[in-house]
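Several structures are given next for inspection.
Only the coordinates and a few stated rules stand behind these numbers; no lab work does. Since this is a predicted model, take the numbers as computed values, not measurements.
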Structure 1
Amino acid sequence: MTADPSTESVPESSRSARPVALEIAVQDVAGALAAAEGGADRIELCAALAGTGGLTPSTGTVAAVAEALRGSGVGVHVLVRPRPGGFVFTPAELDVQVRDVRAVLDAGADGVVVGALAADGGLDAAALRALVDAAGGAEVTFHRAIDQVADPVGLLDALAGAGVRRVLTSGGAARAGDGLAVLRALAARRPALGVEIMAGGGVRTDDVAALVAAGVDAVHLSARRTVVADGGPGGGGEGGYDVTDPAGVAAARAALDAARDAARDAAVSG
């Protein structure tokens with residue numbers, strides 16, 4: 001996947017001095033509360049994060065998380081993805097997602113995270129239109145399906161036209177910290193299109209400064225740690241389960257604040 005780093009650019013100081021949001025991917029009420037207490041601006045709520053990259057959580061989980069965070073100012077955005085694997089969906093799978101979009105918003109979510117690709121590797125515009133329409137004006141994030149297309153920068157125009165508010169992307173790399181050139185090119189298109197760029201994918205705290213300097217609008221990570229718990233012969237699995245680590249959230253918040261302050265100082269002195 002390639003993008004031309006010489007694409008229209010914005011001065012580094014003015015881009016990196018802009019406020020940058022922190023989004024934490026969580027799987028339950030405890031994780032949502034840990035994210036909020038650690039300084040997250042928004043959460044992405046999903047299920048089966050470690051094993052699948054995230055699937056649609058139950059509506060009961062959505063309702064409980066929305067209730068737990070009510071009044072906190074932390075946005076609750078819910079991943080709607082019916083299965084692991086690729087992002088080319090059958091009509092039946094799309095129908096499930098449309099129903100899930102409506103259900104999670106009815107359960108209290110502030111926005112949804114969706115994505116759909118065509119068999120040729122481009123955007124499935126009709127599927128995205130159905131999902132955006134189902135959202136009924138709630139915020140829509142296009143997830144990392146964008147990292148599977150040949151020209152992510154070019155795709156932004158179509159996403160903006162479809163009503164997408166932001167995209168979650170690693171810049172096409174395995175880790176967002178390695179996709180800086182594409183992230184920079186994507187961020188340069190924001191002023192013209194109004195689509196926010198959120199860097200995510202293997203983000204570590206020591207990546208945050210470079211991501212902020214690339215001009216992204218938000219940084220997304222999971223801040224997970226594993227709790228050992230043997231499910232035994234009943235099929236529960238032997239690897240334990242992941243929980244949101246409050247220390248990891250706090251470290252990400254501190255790194256983001258430090259990068260913001262450094263960018264502000266550079267803008268003032270420059």
Structure 2
Amino acid sequence: MTALVRLRLDIGYDGSDFAGWARQPAQRTVQGVIEEALGRVLRLDPPPVLTVAGRTDAGVHARGQVAHVVVPVAAYAAAGSTLPRRMAGLLPPDVRVWRVTPAPEGFDARFSALSRRYVYRVCDDPVGVDPLRRRDVLWHPRPLDIDRMNEAAVLLSGEHDFAAFCRKREGATTIRRLLRYEWARQEPRVAAATVEADAFCHSMVRALVGALLVVGDGRRDVDWPAKVLAARVRDSAVNVAPAHGLSLEEIRYPDDEGLARRAQETRRVRTLSVGDASGS
């Protein structure tokens with residue numbers, strides 16, 4: 001029997017020219033590009049398959065993406081500590097694998113994660129966004145009131161059914177715990193939303209951003225996003241913000257002793273209590 005080792009990969013990429021993370025036929029994807037390079041370095045055919053912490057859509061960027069892969073011990077031993085450097089010679093400049101390390105026992109890049117933290121950046125300068133930032137900052141031509149946006153954001157925090165802000169998938173829950181949602185001016189004329197949750201459903205972050213942009217520019221009341229949330233029905237009035245302003249910044253994990261337990265907990269289908277389901 002072939003001895004195997006599970007590896008953790010820490011990854012960053014500019015998502016502008018990718019059709020998202022997930023491998024797709026005849027499409028350039030982050031997963032496809034990395035798997036191809038990894039297979040070539042480790043001399044594995046077919047290439048090994050990555051499991052990722054959070055699939056990102058086309059155009060979404062990442063600084064702190066995490067994935068794991070299972071490969072033969074002999075193949076990894078042959079590359080050793082030179083693996084990231086050798087992959088750098090094969091990868092295109094819009095994706096990097098910063099580190100490759102043996103994963104602790106029980107580690108699963110997806111199911112062991114405690115939370116994912118994204119940042120969405122918006123420029124509200126009336127004359128437009130810095131041309132050098134056009135690929136990772138959205139231009140919103142109306143001035144944004146950060147205080148109003150934070151008032152609205154706090155009403156969305158906690159565990160809720162976020163069906164109103166998600167694209168529903170058959171058999172999948174839309175219950176999530178929103179740990180942090182706040183807006184701040186991190187640089188002149190750029191407002192940044194930090195959004196952290198235990199997990200996200202499809203398009204959730206960009207829908208949450210879109211809902212608060214119209215609060216920030218005064219077109220909606222502060223309590224409107226909370227009313228949309230309580231309805232638990234996808235609302236056509238919520239515009240999903242464009243992908244290019246979004247970046248996956250960090251995946252948090254428990255200590256090594258808690259990895260397997262966290263993975264087991266995450267696999268359970270979540271339901272809300274009666275009090276939560278009523279929106280209280």
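General remarks:
- Of the structures 1, 2, the one that -12000 was derived from, the read-out being helix-only ellipticity at 222 nm (-39500 (n - 2.57) for each DSSP H run of 4 or more, over all residues; to 500): 1
- Looking across 1, 2, the calculation of volume of the Cα convex hull per residue in Å³, for residues 79-166 alone that yields 82 traces back to 1.
- Structure from which -0.59, -0.83, -1.11 was derived, log10 I(q)/I(0) by the Debye sum over Cα atoms at q = 0.11, 0.13, 0.15 Å⁻¹, options 1, 2: 1
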